[in-house]
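Student: Below: a set of structures, written as structure tokens.
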Structure 1
Amino acid sequence: MTHTGQNSYLYYFTYPSKGKMVGHRGIHGAELKFLSGVFRKSFWGEMDDEDRKLTETVSGYWTRFAATGDPNGLGAPHWPAYETKTDLCLEIGHVVGPRPIPHIDKYEVIQKSLKVRLAKLQP
């Protein structure tokens, strides 16, 4: 999206799981609980103040992005639009804020594969 001139926003979810998944780091899809504010007590356990605060933060980012195309707003840590020269994303966890994209060296294989596939689609 960045290469087409559109802003894109990357995030890295690091908030550790609770309840039945305690001991795991941020797992795939767990951020959706914070987007919706729906936590099954039998799975997640009891919500605490940090869970509620992160729910406000995440739902605020998504709502602003849906409304304006920009997730940033008053009081929220700045979420930078992705730029190839900085390779920053937003960490969403105990800490919420910009950080370098983790494991970026591993993306080179994916980029090479994508370029080959896209080249095959060109007339």
Structure 2
Amino acid sequence: MVEQRSGSIINISSLSGTKPVALEAAAGAAKAGVNQLTRAFAIAWAPYNVRVNAIAPGLTLTARATKGLGPELVEKYSRDIPLGRAARPEDHLGLAMFLASDASAFITGAIIPSDGGPQ
């Protein structure tokens, strides 16, 4: 990307990397690190027109989330999401496609929530 002087790197963070989430301290700390790497790399590679951004999903109905939380907690946490449901993995696809495209040519160093609304 540096040699061709263009590119887009999309990191996957988490809502827990931007705000405290109960029982997610270790994962949150790791994702906060991803956020800092995203910002630092964005600055370092901007002169080469390489953009670096991160998507920060909220509760997403992955196998890990549904098995780990169980249906009761998924339902409970989903009620706190303004859009009224947990995300499906494909709900994050449009944002990833936008960040990968030239439509986001002037966005770098952003940590973008994909969480169903401010919680």
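Student: When FRET efficiency 1/(1 + (r/R0)^6) of positions 44 and 108 (r between Cβ atoms, R0 = 41 Å, to 0.05) is calculated, the result is 0.70; to which of the structures 1, 2 does this value belong?
Tutor: The correct label is 1.
Student: I've got another one for you. Work out distance in nm of label points 7 Å out along Cα→Cβ at positions 4 and 76 for each of structures 1, 2, then name the structure with the largest result.
Tutor: For this comparison of distance in nm of label points 7 Å out along Cα→Cβ at positions 4 and 76, the top structure is 2.
Student: By the measure relative contact order in percent (Cα under 8 Å, 6 or more apart), tell me the structure among 1, 2 with the highest figure.
Tutor: That would be structure 2.
Coordinate-derived values only; no laboratory data. Note that this is a predicted model, so its numbers are computed, not measured. Cβ atoms are built from the backbone, for glycine too; each structure is taken alone.
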